[in-house]
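A.B. asks: Below you'll find the structures, each written out as structure tokens.
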Structure 1
């Protein structure tokens with residue numbers, strides 16, 4: 001006889017409570033990590049998509065675990081939840097989107113891609129206008145980038161190339177990652193954005209995969225005033241991606257052809273100008289409103305002088321749900337991404353309670369919703385703190401630790417940007433694990449997980465994963481190529497559960513070290529993220545270059 005999902009969650013969540021004892025050094029159990037991953041990644045939870053019953057069961061499971069541990073509720077109204085109001089925006093299948101360039105009409109999917117967008121108050125959109133080309137669309141006085149000089153984008157579409165300018169150094173290109181070019185376009189009065197995908201970009205922008213992504217519903221959080229993402233919609237009403245065929249149509253009759261633009265981009269010699277062809281973008285959408293909770297537990301700090309400072313240990317709870325269009329297995333179980341991160345966060349939280357010793361600063365444990373929809377739960381929490389007096393001073397985010405091998409190092413993406421780096425390194429050393437630099441700087445993973453929502457609020461943060469040593473690189477890259485965001489990310493993979501317990505211990509040690517350190521974590525002087533998002537905050541001297 002199958003037990004109802006909620007009762008199953010409660011029964012599993014209560015099991016560890018009977019084992020809690022007050023000891024100086026807590027234990028870390030591979031069996032507990034395994035049990036949590038197997039439940040969270042089970043078919044019964046149907047991929048834990050934000051707003052679904054499966055996610056709700058997962059959230060109740062985490063809340064019950066927090067309660068059994070003895071944490072204090074950190075959600076709204078004295079509960080465990082912070083409900084995140086979401087809007088799900090889907091394309092109207094009866095009226096697929098299109099982009100007309102001059103006299104040529106392109107339906108979304110073949111030569112142009114247009115997603116559902118986020119204009120929830122415009123069910124039927126028809127946006128037309130002239131177009132100006134603005135190079136790559138980045139503005140930076142320090143890098144000498146001023147693409148809007150000499151053109152008037154007000155009331156027009158702007159066309160820009162994907163990627164970053166070729167004449168910049170890798171460090172300068174990385175400095176532009178995370179910059180929102182739509183915001184820049186909106187500041188110049190544009191009404192639409194056209195992203196131009198060159199043939200050489202298709203390796204990093206596979207058209208068929210992108211087409212499937214843009215056809216899916218898009219989700220965002222909505223504030224009390226109905227603004228998506230908490231911001232007024234502004235001037236940008238619509239956007240699209242164009243392949244070479246559509247780009248050639250767009251540049252017909254202009255002072256440069258698409259091929260000439262591509263060549264100029266390679267030479268780093270782009271200039272901005274008005275195009276001859278007007279465009280008409282059409283899109284119909286269907287909007288569904290829903291809520292999905294962040295789950296929050298608090299361990300109050302012991303030192304009155306710094307107890308109002310909070311260290312955030314986070315992991316996203318959601319995954320990609322069910323795809324009924326797939327043949328065979330249709331459930332994205334998300335065992336590694338991110339049941340593994342959530343399970344190790346829970347084991348670290350349990351260890352704090354087992355130790356019987358509260359750290360100086362408070363610790364907030366959060367299972368976040370809607371990460372897969374665009375870091376929505378973390379962004380909502382960062383912009384709507386449940387307790388504004390609980391000053392978050394650092395975030396350690398756990399997302400997709402690859403628990404397939406006995407790792408001997410960890411990577412803390414972003415460690416080089418703040419004093420969290422040495423703290424993480426010292427804590428990891430206590431577990432005989434080294435801290436390695438970012439092994440994939442070209443992926444710029446620092447801006448691609450939940451911690452970045454807190455970075456944008458000026459909070460020093462790191463994103464922690466298992467490292468590349470001792471067979472880790474092969475395991476990590478194989479997982480990315482074979483199982484990442486696929487239905488095969490499930491518990492029949494060859495998990496190393498001892499590695500899960502080890503990862504939980506390291507995160508316990510890191511969170512404890514940050515919570516007990518004398519000085520509040522700080523950005524380094526001159527760091528791009530600290531200067532951009534926390535310009536007035538105290539900074540630490542940058543370490544000398546090796």
Structure 2
């Protein structure tokens with residue numbers, strides 16, 4: 001018995017000593033790790049607390065949107081920024097489609113709102129005052145004679161394909177566009193040939209004929225559609241205010257001017273304070289669904305192209321020329337009282353879209369505002385009537401709360417339609433307008449200027465702002481191929497999801513088939529149009545083509561910006 005007691009006593013003593021050693025070791029480690037000298041920089045006069053975040057649903061949504069905008073701004077190349085805008089939608093955004101030749105009745109207020117533009121009707125454009133005295137009389141007379149000869153040729157001595165193909169059923173709108181395009185090209189040729197020896201910037205300017213001009217942006221402040229309201233009503237914890245919250249609408253513009261001139265340097269900035277006359281039309285809030293005007297929506301990739309691909313040296317627009325033959329078709333279903341406003345709307349939309357596309361090539365976007373103004377000149381004509389415009393882009397933020405609270409706005413100065421001549425009789429032009437010709441010449445003589453002290457690409461990586469400049473050949477080729485495929489807007493290999501009429505009647509509206517198996521997306525609570533662009537299986541690598549050092553990798557790498565593909569790691 002005594003032996004057992006002694007053994008237990010020894011074990012207890014051993015455990016006590018072991019406990020004391022553990023406590024001493026812990027104390028030594030604490031002293032070693034945390035016993036440091038006080039740093040005065042760690043102490044402040046007032047305590048600093050982490051920010052208190054608003055945890056409401058609206059505040060959380062706004063923070064997520066701002067994080068998305070910052071991620072787009074952090075991308076280093078132009079193509080990746082444009083690519084990232086389409087990542088949330090595999091089948092494309094459900095965009096409001098606007099085309100240059102489709103102007104409906106009473107849309108002037110709507111176009112000024114979605115582009116945040118103040119319009120001023122003027123007799124002469126801002127740059128006309130500075131270029132009136134730069135042309136000699138002899139040179140002007142030579143240009144005038146050449147232009148008159150070109151007008152006689154186009155209106156009296158030339159037979160066009162449009163006339164020969166449809167001699168009995170001429171479409172007046174298309175015929176007018178054909179004549180206007182020929183006159184524009186003739187005048188452009190004459191002015192470049194005569195002015196280039198005296199105007200240096202015209203020697204290096206690029207001329208694009210019928211370029212592809214497209215722009216994509218988001219507009220906020222509009223009432224939600226019936227479909228959006230119905231979707232919000234089905235969500236839990238949403239109040240009535242959340243259901244009626246204004247929605248952002250994607251806008252896609254498609255245009256093709258007759259020709260446009262570009263240069264390496266931008267046009268000078270217009271002093272808006274000095275040139276804003278009284279009676280300027282303000283920007284009114286247009287809160288209604290755009291379908292009330294007659295426009296429609298369709299699923300499409302958001303594309304932004306100023307008529308050339310990224311990497312061209314001449315990235316700043318000088319002047320673009322557009323036709324107005326669409327007014328003939330417009331008179332069939334619209335009033336003729338707002339034709340002048342329709343021309344102003346066409347110029348505003350075309351100018352904003354072209355400048356927005358140029359700004360996107362400099363690293364800006366519909367979410368990241370421009371840091372310096374972009375300026376362009378626009379002409380809308382049918383050969384005889386000419387409307388001249390100057391447009392200055394000061395902001396691209398028209399989404400969400402910026403649609404109403406943005407302090408910046410864009411400016412447009414435009415003239416009423418002016419006649420270049422009264423008529424063409426045989427070999428003579430009657431009533432030629434010398435003043436209008438000088439105004440057209442001033443569009444060419446306005447010299448672009450270098451922006452001193454301005455970083456033209458503040459949101460792009462210096463020296464690596466294009467995909468073509470990426471060092472990794474695999475990533476460079478992948479991004480270039482996928483970017484061009486996205487901007488081709490070809491239809492998908494598989495047709496998009498469709499809800500059949502019998503399903504809409506018997507399963508959605510009236511729910512008369514409760515025993516059917518639930519296999520369709522709308523029965524499982526899935527919205528197929530919410531599928532992201534990178535949600536697909538990457539390209540498979542055959543086993544014989546896999547590298548020797550990594551035979552287990554089944555899928556090729558993907559380089560989507562701001563994306564982590566679920567198939568990035570190989571599946572065994």
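None of the figures in this text is laboratory data; all of them are computed from the coordinates on show. Bear in mind the structure is a predicted one, so any value in this text is a computation, not a measurement. Cβ atoms are built from the backbone, for glycine too; each structure is taken alone.
A.B. asks: Given a value of 23 for relative contact order in percent (Cα under 8 Å, 6 or more apart), calculated from one of 1, 2, which structure does it belong to?
C.D. replies: On the way: 1: 20; 2: 23.
Label of the source structure: 2.
A.B. asks: One of 1, 2 was used to calculate FRET efficiency 1/(1 + (r/R0)^6) of positions 197 and 485 (r between Cβ atoms, R0 = 41 Å, to 0.05), giving 0.40; which?
C.D. replies: Working: 1: 1.00; 2: 0.40.
The read-out was computed on structure 2.
A.B. asks: Work out which structure the value 1.28 belongs to, where Cα Rg over 2.2 N^0.38 Å, for residues 309-436 alone was derived from one of 1, 2.
C.D. replies: Details: 1: 1.19; 2: 1.28.
Derived from the structure labelled 2.
A.B. asks: Given -8000 as the derived value for helix-only ellipticity at 222 nm (-39500 (n - 2.57) for each DSSP H run of 4 or more, over all residues; to 500), which of the supplied structures 1, 2 does it correspond to?
C.D. replies: Values: 1: -8000; 2: -10500.
For helix-only ellipticity at 222 nm (-39500 (n - 2.57) for each DSSP H run of 4 or more, over all residues; to 500), the value -8000 is produced by structure 1.
A.B. asks: Follow-up. Which structure, out of 1, 2, was distance in nm of label points 7 Å out along Cα→Cβ at positions 301 and 413 derived from, given a value of 4.0? Spell out each step's value before the answer.
C.D. replies: Numbers: 1: 2.8; 2: 4.0.
Value 4.0 for distance in nm of label points 7 Å out along Cα→Cβ at positions 301 and 413 corresponds to 2 out of 1, 2.
A.B. asks: Given a computed value of 22.1 for mean count of other Cβ atoms within 10 Å over residues 237-244, which structure among 1, 2 does it belong to?
C.D. replies: Working: 1: 22.1; 2: 11.0.
Label of the originating structure: 1.
A.B. asks: Could you figure out which one of 1, 2 the value 1.65 for Cα Rg over 2.2 N^0.38 Å, for residues 349-516 alone was computed from?
C.D. replies: On the way: 1: 1.03; 2: 1.65.
This value belongs to structure 2.
A.B. asks: Which of the displayed structures (1, 2) returns the greatest value of distance in nm of label points 7 Å out along Cα→Cβ at positions 117 and 469 on calculation? Don't jump to the answer; show the numbers that get you there.
C.D. replies: Numbers: 1: 5.1; 2: 3.2.
Ranking 1, 2 on distance in nm of label points 7 Å out along Cα→Cβ at positions 117 and 469, first place is 1.
A.B. asks: Determine which structure produced the value 140, 71, 60 for Cα extents along the principal axes in Å, calculated from the coordinates; the candidates are 1, 2.
C.D. replies: Numbers: 1: 76, 62, 46; 2: 140, 71, 60.
Of the structures listed, the value fits 2.
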